[in-house]
Structure 1
Amino acid sequence: MRIVIAGGHGKIALRLARLLAARGDEPVALIRNPDHSQDVVDAGAEPVLIDLEKATVTELTEKIMNADAVVFSAGAGPGSGAARKETVDHRASVLTADAASLAGVRRLIQVSAIGVDNPLPPDSDEVWAAYVEAKRAADADLRERTLELDWTILRPGRLTDEPGTGRVALGEKVERDSVTRDDVAAVIVALLDEPETVGRVLNLVNGETPVVEAVRAATR
């Protein structure tokens, strides 16, 4: 499969590219910084330059054309302010969904965050609140696209760089906890292989169930 990854230089994206390339898929990494191209190539992906904060839907559609699926894993990152949470985590998600629809690429997996539908405490940090609201808005937009896209929303818990365990808890309701980026990438691969996860919003943390079994169980 040809899989386009938005946010292609991110920590999850590079892990995902390695997994996809290792099994014979064709990962395509959308990146805005040309200096990141070699990292992407080393991960087994094809680098494609585009700035999701500035691109038009037509420009992005051209990059997505002929893909079998799109994975949106872009994010403004921990050092960014509230404004970029809106432009990357929300607006770039909407742009990607629009482009996938125009390109005729139905399968789209969006990496969100656990608990974003919950009310924010009134004393929440401004940047954190902007992040949660951006993710919530992006997910809400995608949920309205059932007729045009075969979407799955994946909501990981607190991300860590520990080695992957291969075991997770995945479902509409899981206890909030952490999850390794390795395991998030492995779950995305399994979701791409499981069409019964279309239209599902799934929370993800580390747990006791092997990844493929967890994904299959989440469809029941």
Structure 2
Amino acid sequence: MFKKGIVGVLSLIVVIIATLGTGSGLTGQDQAVIKLPPPQQEGGKPLMECLKLRQSQRDFSPDKLPPQVLSNLLWAAYGINRPDSGKRTVPSAVNWQNIDLYVATADGLFLYEAKDHALIQVLKEDIRGLTGTQDFVKIAPVNLVYVGDYARIPRGSDEDKRFYSAAHAAFISQNVYLFCASEGLATVVRALINREELAQAMKLRPEQKIMLAQTVGYPKK
């Protein structure tokens, strides 16, 4: 039992050193990778009930999401549901999978890595306040930022790439809405973003374009 408990703790948060080309502010020894607990892929409310409950909310509690809830959220949003092919919980034109899902919390900015179901810390600073223009973004525990990487779409004009990227981000957003409806969480998708300021803070490459942001947390009581 003790051994299993130790394994469970280690699998919950494992920090390793990595060097990855994410265009982030942290590299090498400063770039931590946090292994998420395995997502729970069973349970939850029935789909029709989730559709009935789906709504936007703008009053959030500052309480952090537990690691398991965050793990489930990110897998539902953009996780791999067919390991043999690497395909995900959302559709993607030509399987380009060109969206990068960033997670802004009080502990910094993280990039969700679906293959390893992990968070790569790319900034140590709390930049939640830059992810939108409304005051609640500074309070809510999680702000997701959907970034389209045009470099991963090998053909078409910039307008084509913007269209595909926006559609892909919207699919992810709806998955988040349905997950939040199932789990009793509050969420709202947002387009009111100072994209230039946020992109600079996130140290994005020119080919990376911010599509949408989405706030997630517990409803304010």
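Laboratory data are not the source of any read-out in this text; all were calculated from the coordinates shown. For clarity, every value in this text was computed on a predicted model and none was experimentally measured. Cβ atoms are built from the backbone, for glycine too; each structure is taken alone.
When distance in nm of label points 7 Å out along Cα→Cβ at positions 109 and 165 is computed for each of 1, 2, the one that comes out at 2.0 is 1.
Given a computed value of 114 for volume of the Cα convex hull per residue in Å³, which structure among 1, 2 does it belong to? Traced to structure 1.
For Cα Rg over 2.2 N^0.38 Å, for residues 93-172 alone, which of 1, 2 scores largest?
Working: 1: 1.26; 2: 1.21.
Largest value of Cα Rg over 2.2 N^0.38 Å, for residues 93-172 alone: 1.
Using relative contact order in percent (Cα under 8 Å, 6 or more apart) as the calculated read-out, with 26 as its value, let me know the right label among 1, 2.
Values: 1: 18; 2: 26.
Going label by label, the one that fits is 2.
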